[in-house]
Structure I
Amino acid sequence: MNETATRIIGRDEAAALMDPLTALVVKAGAAILAVNRRTMNVHGKDDGSPVTEADLAADRIIAEGLAQIAPGVPSLSEECVQAAKPPFRASFFLVDPLDGTKEFVAGRTEYTVNIALVTEGAPLLGIIGAPAFGWLWRGLVGGGAERLKLSEAAGLGAPEPIRTRRAPRAGEPWIAAVSRSHGDARTEAFINARPGAVRTKLGSSVKFGRLAEGAADIYPRLGPTSEWDVAAGCAIVTAAGGKITDADGRPLRFGERSEGFIVPGFIAWGDPSAS
């Protein structure tokens, strides 16, 4: 990734990229589905997290596709982070080729392919494909969000506009999307402050999709995660009418740190007025 790149992609150009990028997410998802989870190779990365041949296959497809779809626009992938040279001040793609590798290894369906286009530190476009779960969510900030049915046999269904829902009123329970594999005390305390809150456990960035389509009210994660885990969901939830902030209510920023790509914590709100 080239830190000197200065190309800025605005909303109109991003809108024109939506369909080609969607096709790329679908292609990467198909490659993941083709991997035999019973016989695949699983390795441990330096941080202790797993990486599989499915991660690497999806990463290769996305890297090659982005080079053709948007030549000259830098891309940063979880699987190639060692080549990154932050900070990035213009537009770049932020990629998680297989989010929810633990879910994938465990045989669950809640894993995703994520591509975000970040412009001047803020996610502008996001696509989350959940090939085994059967859905794809995408959004353009200022241009709305959509859900598409995804199947191996029929491909993509017709786009269905989606929006987040209003915050629960007095006496109504909050629906909180929570991680299946990552929990922390601060997140639990935040949810517990909403009496009667119902937790919906899901893996990977599927949680952002469910929030964007109005199936949940909040998705808090007040423990650290990585920018590529959050960027696509941030764009989709924002495009659907929601809001994502850090623990202090400030907007999240991406690609601007001189070292590392850690998000200390965030809260995704379906209804911005509740934040």
Structure II
Amino acid sequence: MNVEIHGDGTWPHLLLVHGLLSSRAQWRPNLAALSAVSTPVVVELLGHGRSSSPTDPESHRVAAYVRRFEALRERLGVERWFVCGQSFGAGLTIRYALEHPERIIGQVFTNTMSGLSPAMREQLPERRARVDAVAQGGREALKALPFHPRPSKRLPREVWEDLVADAELLSPPAVAEALRTTTRELSVADDLRRISVPTLLVNGRRESAFQPLRDLAAREIPSLTVVDLDGGHSVNLDQAEAFNAAVANFIRLYAASPRWVSNQSSASFSAGS
């Protein structure tokens, strides 16, 4: 994974994981505000942005991502940190918090259809066709996916431009493997009651399809705080100021007097696989 650290480790570390077909640009409007209360650690998914693009299924297993996150935490030299996942990335960060609650101070996530929908027991024919199209059709097939950033209309212009530019770095074969392998394991719907760490859901209520899952999370996740904003699927972008305030308040609440240990300064490096 490509990893970029913002800050010198003075504040608690905050792992930020974007969604499918996105990149580090997902967090552009959030970094300044979040850096005032945390040390953001921005990663890019495999096949995205500046990360490597393996095509073997094992690299794209959810368990493999959990191991990468834990290896990154160890490399940073921090005992506990915050995590935040957006969309597809939320399924990964929630699973990480389920597997390693002792390493999590608190977690944040945004609208995630793939993370909270029932587990995919088998891939539907139309989904298999979509995966095959991406694997064989390359970049044009990627642009046809409904979650490609190009058609987005509600994003700030400079963020949209960054996301579209980074979409040119996507690896179609690696993205196809993510669709084939990662998405089948991404759901945490059956495990919501096992979540034991403080959790914040920042919900974009304009995404009507997600609202039943928002209500499911509110019923099932112990000690969940929900902040509903007048945003869409990428609520951290189209309601950046309110998102930043909600996350900053959450971090302040659960990191009132910690001692943080980190020998890392602002840097970019490869965390390995």
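Where a number appears in this text, it was derived from the coordinates with a stated rule and is not lab data. Not measured: the values here are computed from a predicted model.
Comparing relative contact order in percent (Cα under 8 Å, 6 or more apart) across structures I, II, the highest figure is found for II.
Matching task: 25, 13, 13 is the computed value of semi-axes √(5λ) of the Cα gyration tensor in Å, for residues 39-126 alone. Pick the structure from I, II. Of the structures listed, the value fits I.
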